[in-house]
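Asker: Multiple structures follow.
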Structure I
Amino acid sequence: MTVDNSTSPKVNFFSLPVRFLKREVLPILTNLRLAIILLLIIALFSVSGTVIEQGQSPAFYQANYPEHPALFGFLTWKVIQVVGLDHVYRTWWFLALLVLFGTSLTACTFTRQLPALKAAQKWQYYDKPSKFKKLALSAELDHISLNSITPILTKNRYKIFQELENNDILYARKGIVGRIGPIIVHIGIVMILLGGIWGAMTGFMAQEMIASGDTFQVQNIIESGAWTSQDVLKNWAVKVNRFWIDYTPKGGIDQFYSDLSVVDNDGKEIDHEQIYVNKPLRYHGVVFYQTDWGISGVKVKLNNSPIFQLPMALLDTKGQGRIWGTWVPTKPDLSAGVSLLAKDLQGMVLIYDAKGKLINTVRSGMSIPVNGINLKVVDIVGSTGLQIKYDPGIPIVYTGFALLMLGVVMSYFSHSQIWVLQVGEKLYFGGKTNRAQVTFEREVLGILDQLTQQGQK
């Protein structure tokens, strides 16, 4: 026996996932509570990324966030590193929150904002007096011509629609841009999120400590995204022409500067900038910030010897301030020597013997006798601390912020609508608005007063 299945219903398996998304997933994504919760969570972790130092070494977090006592009773270095609070903006879960929030806004835009805009663009004439009773504001005027209202509405910046076949019906509106504003706001926020994600996935951050006079290529990258490419760093380098510090009259640091040149592979200068705090160098999207300083070396001369430069190292002072030191041999067989210490670039150098006793102090350019020789401190060589960032998502973020501000301004415009119907000697007038109800009422009363005055004339 055979069975004819030609009339049996066919199941479209491709439509099942689409139906599930529309019925189950889409209502959740477009839920306002979900969007608010996601926004609060993103804001909370963004604040934590500002408060908790980002990109530091494990030793830094162990020293500043110990287990006993734990900050707030739970925040320790282990929690910070396990959760990823030391690099919040590049963690998978923070990026996932941004994607989910952006998806929610996009879904809301297509399911709510765009239909609302389409509905606002659709309108109909009110051809019956009974329809005016449904409006929040309505009035009946006697012995008023419909044609007399047209110039008044035009003066109030209304766009007027009127049937060619029936001159007794009129519709006017203004502020349709207010319906577009929320859509622009959503687009702006989504662009900000996309820019942040793109920057986190493709950007990098590096730190360099470069001595004055040296040329370097960016290499010490401490943070980078999964899709980061270093092609932007090829075929050019940066030369530190000079680094110096301006001091206050009391000896404190007023500002430190770096004179930088971008050079090609042949050493030819292709860009130049004198940077300081809050004034960086920008080249091909890579930004060089002035963030730190140090002492890289000291130039000395022994008797009539050539000038030679000795490196200076940062010493451990147990939190008592920063000081740099080096050792200068005073005999050819290196059997004797003195230690030089400096704490800044003002030129003061302390000289200690092998037993740790202070022998003398000297400034740059001065000479003193030490261990039977003449020691001259020619100069103290400073080093500039640079933080280098590359974030290709910044233009997208800036565009998103511009759209966000534009959308907010547009959203303040009220979408106001007015209907007018002429039936014999009676003029039916009515209107409504989506916001600024009091202002709209005053405007309507002003229009009615002008019509009444014209009727009395």
Structure II
Amino acid sequence: MTELTRNKQSRPEEERSSRNAALLVATLVSFLTPFMGSAVNIALPVMGTYFSMNAVLLSWVATAYLLAAAMFLVPFGKIADIHGRKKIFTYGIMIYTFSSFLCGIAPSAVSLILFRVIQGIGSAMIFGTAIAILTSVFAPHERGRVLGINVSAVYIGLSVGPFIGGILTEQLGWRSVFLINVPLGAIIIATVAWKLKGEWAGARGEKLDYLGSLIYGISLLFLTYGLSRLPGFLGATLIGAGVVGIIIFVLYELKVENPVVNMNLFRQNTVFAFSNLAALINYSATFALGFLLSLYLQHIKGYGPQAAGLILVAQPVMMALFSPFAGRLSDRVEPRVVATTGMAITTLGLVILSFIDEETSLFLIVTVLMILGFGFALFSSPNTNAIMGSVVKKYYGVASAMVGTMRLVGQVFSMGVAMLIFALIMGTVQISPEIHVPLVRSIAICFIIFSILCFMGVFASLARGRLRHPPAEVKERSPRQ
């Protein structure tokens, strides 16, 4: 057998090994970050008591992480396209793991929130590259299946997070929720170094748009912090400044030679634009669910963190079970149909929760959580498949970053709505039995708003159009155009 023949035979084996390694690493990291996030949600009431935080400040433990991730995700997606997706992914895991350790030893509420910001930056480097790496190594006809497995890992993390987080919080204290991520992160770092071969950089040689990245990040910061300061004048001013900043960002990106986000992806690609909009609305309407029900179950129903975590597992278990099925289905059926059905089912679940009160039965809550989990499973992986399948290879990093950005911005907005309603109804006071009635009223109002948002998302999902044709090249815009 000649060396040329051996090389020809070894290449498919190397490619298959690289694909399997990419799926393994992306699946592990897709488990780790939501596992930590859902475990932290369960531990929040205990953290609030430990540091004597009011409800609004407590919500910043979750929001600071999300905001930092959202601010840096798109720039890191572009950096990954330029310098290599594996490289940025690896650095992100390292930062995420180290910051988890810092969160676990935080001496104060302020330091905890600061370390959560660093953790969010590490997450941005992960989210901006993981899906792009998968899309780079798997053929289009396999992506729905692979993305379904990836999304399933997310939901397995969400499933075990509340339960394990509740056990850790009750038995070892809230700090253990962060510290357990350190050995998990170390395992992923070792797997990347040992198994993941090759590098992917679809825009090598281009320059990063630093000014556009700065405008984008500051605008998001103003918008989110402004939501937390409403209904005061400062809050309205910051939100206005954030909106103006986003408009300036869009106009600037249309003119710059190497934009951090090619706006023609939205202008010329209906599937890409409306799939991202549907994702933004869906996450805006659903993310605060875990935070709100964690407070409800522990403060109103009197359950401990472990029991509350076990109850909340009902939703992500359904997601984990049905996401692979939904991903495979979207390889054969229009993703628009599958995702829109999921959005409609999610809307139904939120409408039921909008009637929540102090007498709501546990059976009803668990049933609704299962409905929401099934609806979200039908939506998520087909929607991601639609986004990644609507662009060419050059934009995989940016498209992956936009998937993560829509998720994170939606999550930030969802928490922002909860913070705003809490500030309006309860004020900035620590949660105690005296304010249980306004707490329940605040939670119900949040679910009413989320129901309306999700209903609007059904139409955004329908408007995306058909995906079953090859993705078109997006025209570049030079500075002179």
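Values quoted throughout were computed directly from the atomic coordinates according to the rules given, and no laboratory measurement underlies them. This structure is a prediction, so every number in the text was calculated from the model and none was measured. Cβ atoms are built from the backbone, for glycine too; each structure is taken alone.
Asker: Who wins on Cα Rg over 2.2 N^0.38 Å, for residues 38-117 alone among I, II, i.e. which is largest?
Answerer: On the way: I: 1.47; II: 1.26.
Sorting by Cα Rg over 2.2 N^0.38 Å, for residues 38-117 alone in descending order puts I first.
Asker: Determine which structure produced the value 24 for relative contact order in percent (Cα under 8 Å, 6 or more apart), calculated from the coordinates; the candidates are I, II. Numbers along the way, then the final one.
Answerer: On the way: I: 19; II: 24.
The read-out comes from structure II.
Asker: Next up: Out of I, II, which one gives 1.52 for Cα Rg over 2.2 N^0.38 Å, for residues 406-445 alone as computed from the coordinates? Before the final figure, lay out each step's value.
Answerer: Values: I: 1.52; II: 1.28.
Answer by label: I.
Asker: I have 20.0 for mean count of other Cβ atoms within 10 Å over residues 94-101, calculated from one of the structures I, II. Which structure is it?
Answerer: On the way: I: 17.1; II: 20.0.
Going label by label, the one that fits is II.
Asker: Using helix-only ellipticity at 222 nm (-39500 (n - 2.57) for each DSSP H run of 4 or more, over all residues; to 500) as the calculated read-out, with -27000 as its value, let me know the right label among I, II.
Answerer: Values: I: -9500; II: -27000.
Of the structures listed, the value fits II.
Asker: When Cα extents along the principal axes in Å is computed for each of I, II, which one produces 79, 52, 44? Present the calculation step by step, with values, prior to reporting the outcome.
Answerer: Numbers: I: 121, 93, 54; II: 79, 52, 44.
Going label by label, the one that fits is II.
Asker: Right, another one. Tell me which of I, II gives 7.7 when you compute distance in nm of label points 7 Å out along Cα→Cβ at positions 62 and 430. Walk me through the numbers on the way to the answer.
Answerer: Details: I: 7.7; II: 2.1.
This figure was derived from I.
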